[in-house]
Structure 1
Amino acid sequence: MLSTQLAELLAGRPAGLDETFDLVAGFDDGLTGGLGRLDPRGTAALTDLAGALAGSPLGVPVAEAVAKVAAGSVGQEQLTALAGGRTALLGAAHDALLAGADAALGRSRAPWEPPTADTDAGPAVDHVLGGARSWLHELAIAGWRGVDHDLVAAAGQTIDTLYAQPRLRRLAVLLDGLAVELRACAPVATMDRPPVRRWADLWARALLLAHGGGWSAPPGPGPTVSGRLLVLGVDVHEHGTAVQLQAHGLLEADDGGPSRLVRTGVTAAKVDTIVGPAVWRLFARYPVLLGALADRRAVRVTDLPLLPGGDLLWRDERARPDEVVDPFAAARVRLAGALAPAVPPLDRHPVRIAEPVLVEGYRATVRTDDGAVEFDLAGAKVEVDLDRLPSCGPLTPALLRASSACLGLLRWDGGRWLLQPLGVQATVKKQTTAVHTGDWAAGPTDPKVVKAEARAGDAVAVLRERAGRLLRR
């Protein structure tokens with residue numbers, strides 16, 4: 001039954017979705033050339049954006065902002081309105097896609113309840129936010145094609161000041177990351193294809209965070225929960241200088257009620273020479289979490305803070321190992337009736353959709369033109385996201401081709417649904433074997449990988465020893 005419902009989801013698209021993305025693309029094209037020198041095509045794109053929002057609470061401020069831009073005089077308030085309009089359109093697309101996924105999966109979702117926040121930032125914080133808005137204003141006027149090293153360098157002092165304010169750390173990290181990307185690409189005018197959608201996403205989110213108010217502060221700790229956490233799988237986000245483990249699971253709270261879908265993540269700094277299974281050694285501070293992944297155990301958690309968006313703030317000292325639990329068995333019994341978390345307003349973006357699903361009874365095929373792996377579900381095909389397979393785990397395209405069941409994350413990317421595997425049941429040497437991305441959390445179990453690591457040496461230990469030697473000098 002689930003395969004049939006997913007097939008219907010994969011075969012259709014929400015009404016107006018393509019038109020919404022076209023509106024956003026038109027705005028992004030205008031931002032690429034610079035809002036300070038819009039051509040007729042860019043002005044028409046902004047006019048279309050205002051028309052789409054005319055019946056919403058943002059209709060009037062967005063229309064006024066478009067008129068100001070067309071007249072050649074746009075201020076920070078008008079830019080914030082345009083960023084809000086763009087974000088609202090993508091939020092509507094997110095909601096339509098997520099509603100379709102929830103319906104196909106038979107999933108209930110908690111309503112969003114705005115957290116209580118202190119909106120009185122104070123003059124010091126207002127001044128810092130003003131500096132951030134000023135730099136984002138300069139970016140919008142110049143456009144991505146006008147970004148050079150001098151424009152990027154102008155953000156340095158503002159970012160340093162933001163880092164000094166704990167409640168503005170989220171904005172500081174966002175602006176710092178955007179500035180690093182722009183610096184690496186400057187002058188952007190020489191680039192063939194700048195990532196305009198990504199940079200516009202970061203710009204709009206940063207401008208809304210810099211507007212102040214309740215959401216400029218980091219989310220509060222929220223209530224604490226205790227209970228049994230059944231880990232379904234782990235998504236590894238790896239970068240040259242950082243890596244994050246984001247575990248998806250089902251929380252059976254001690255206070256009763258239905259099981260809840262939750263996420264929990266831990267992050268570590270790294271260098272680009274630490275790759276493959278060595279990545280797990282960066283998380284030695286979290287033995288309970290790593291043990292749960294490697295041994296496929298449930299975890300008893302006590303008084304872990306739960307954020308409104310469904311994220312558990314992991315504290316390894318507040319967790320202890322529980323019994324061994326098969327993630328596939330847990331998903332078959334618990335996943336359909338689990339309560340999904342609400343989505344915070346600024347997180348309502350199609351690319352942030354990552355819904356845990358269990359698919360079975362499919363036929364794995366390989367496309368002849370590009371080698372992509374697809375799962376055939378009742379006649380509808382979903383492409384497997386091979387690019388997200390982590391190098392630190394045992395999952396391979398060959399296992400996916402031999403699989404008959406998959407625990408993964410349903411994502412929206414590039415205009416279509418994708419399935420990111422977190423674990424599969426596959427036939428290997430005539431035996432059904434379960435393989436998960438976190439199986440090597442306590443060290444690789446494949447003899448060939450163990451030998452290769454032994455020959456390469458322990459990069460983490462070497463770097464730590466060298467760092468310790470430098471610090472002792």
Structure 2
Amino acid sequence: MTSSGFTPRRSVIAAALGVAGAAAVPMTSTAAASGPAPRPAGSAAKKAGATAEYHGWTSHTDWLAGAAKGVRAEAGARPGIVISRPAGTVDYTDPHTGTKAAWEYATWTSPVRKLSVPATEAIVSWNARTPSGTWIQAELKGTYSDGTATPWYVMGRWASGDGANSIRRTSVDDQSDDKSSVWTDTLAVDDPASGLRLTAYQLRLTLYRKPGTTRTPTVWRIGAMGSDVPDRFEVPASKPSLPKGRELAVPRYSQEIHKGQYPEYDNGGEAWCSPTSSQMIIEFWGRKPTADDLAWVNPDYADPQICHAARATFDYQYDGCGNWPFNAAYAATYRDMQGIVTRLGSLTDVEKLIAAGIPVITSQSFLKTELDGAGYGTAGHLMTVIGFTATGDVIANDPASPDNPSVRRIYKRRQWENIWLRTKRYNADGKVVSGTGGVCYLYFPAKVSAAQRLALRELGIL
């Protein structure tokens with residue numbers, strides 16, 4: 001809890017109609033190598049009124065700029081890092097299976113990144129391939145405005161699969177230094193009113209594999225979004241910027257037709273808004289799971305790829321499918337796809353992406369009376385923005401719909417913008433609770449068009 005008594009914003013659960021919390025799991029040491037001494041790094045010029053900054057490492061030059069211990073940077077069409085010669089071996093006890101195993105590891109540590117927007121929150125996301133018997137860990141170490149530093153916080157332990165030869169992908173609870181804490185997938189300053197901020201950070205990747213094998217994870221992207229979104233119940237209204245509107249042909253999938261299916265993954269489909277939204281966008285880009293990927297799904301179930309997406313995004317600690325970076329990482333397991341988590345500043349930003357042909361997944365929470373036409377209220381829900389009408393209203397694929405044909409909705413622009421961008425709201429009991437402050441997922445191919453590249457660059461993504 002913050003000193004003001006408000007729950008940190010990430011506690012807005014990313015599942016329609018809410019998700020039960022998970023029990024805490026103590027941190028397990030990974031014996032990863034310590035990061036190098038801080039080095040100065042450039043900082044993007046802060047745009048007027050900017051409240052968030054995303055920065056990613058993706059190029060061969062980026063990977064060579066980091067400190068490598070046992071990893072090798074590979075060039076090519078999609079540069080990345082792999083294990084070259086392991087830096088050592090470490091035992092890891094999986095808190096969700098109790099299995100203790102030895103793993104070879106190697107590390108890559110980014111240069112220090114100075115934030116153009118001193119941050120109260122940070123979210124790390126990554127794109128990787130993890131063959132059976134491999135996994136990765138992402139960490140962040142921040143510098144505070146008072147000159148002190150955070151510890152290395154684990155921001156995720158991730159593998160694309162969950163078989164016997166792997167670990168259970170997991171967030172790590174109970175991480176704090178009495179100045180900041182990690183809440184599932186978000187590092188948050190405990191008392192933003194004190195003026196304390198994160199002014200810089202480093203990221204560290206640890207790549208793991210079974211000893212004696214030559215298999216290796218490959219990481220193509222690692223990045224972080226730092227933000228300082230002011231507390232607000234209302235946000236300024238943006239003006240429509242697409243005079244003729246535009247709508248993208250995004251597939252429509254309902255989470256509700258999966259009610260009761262595979263309750264071991266977040267209590268079944270009624271809570272699968274995040275993976276359902278992710279799957280819609282993945283398929284918009286022409287990617288789908290293979291028949292082998294879907295072989296485990298009951299053949300009587302419609303849209304088995306939604307069941308697959310739920311399993312592939314499930315966070316065994318959070319006990320849900322709404323871990324933001326895990327969804328972005330899942331999207332990037334498909335051929336030449338990239339996925340990130342960031343914050344945008346207004347629907348004008350979303351219009352830029354829609355105009356370039358890039359749909360956006362947004363996270364919002366609202367009362368039933370705050371979004372006309374939804375027919376429900378939620379403590380946290382993911383939807384896909386697929387377009388805008390000529391008058392600027394939002395065209396969304398809402399997975400909390402009774403069936404696939406009814407997924408497409410039109411929501412009032414002003415209502416949508418406010419429930420997405422605000423950071424405080426009143427719940428059904430009249431209590432002040434948190435909002436997501438503009439969080440979104442962006443998925444796009446490794447090779448994009450000139451117009452798409454321009455739009456992503458304007459928003460600081462590329």
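If semi-axes √(5λ) of the Cα gyration tensor in Å is calculated from each of 1, 2, which structure is the one that comes out at 38, 28, 24?
1
Here helix-only ellipticity at 222 nm (-39500 (n - 2.57) for each DSSP H run of 4 or more, over all residues; to 500) was calculated and came to -13000; which of the structures 1, 2 was it taken from?
Structure of origin is 1.
Given a computed value of 15 for relative contact order in percent (Cα under 8 Å, 6 or more apart), which structure among 1, 2 does it belong to?
Source structure for this number: 1.
Taking distance in nm of label points 7 Å out along Cα→Cβ at positions 82 and 442 as the criterion, which structure among 1, 2 has the greatest value?
Answer by largest value of distance in nm of label points 7 Å out along Cα→Cβ at positions 82 and 442: 1.
A value of 20.2 was derived for mean count of other Cβ atoms within 10 Å over residues 258-265; which structure in 1, 2 was it taken from?
The structure behind it is 1.
Ranked on volume of the Cα convex hull per residue in Å³, for residues 114-153 alone, which label among 1, 2 comes first with the largest value?
1
Could you tell me which structure in 1, 2 was used to calculate volume of the Cα convex hull per residue in Å³, for residues 266-385 alone as 131?
Answer by label: 2.
Just so you know, all these numbers are worked out from the coordinates, no wet-lab data involved. Model, not experiment: these values are computed from the prediction. Cβ atoms are built from the backbone, for glycine too; each structure is taken alone.
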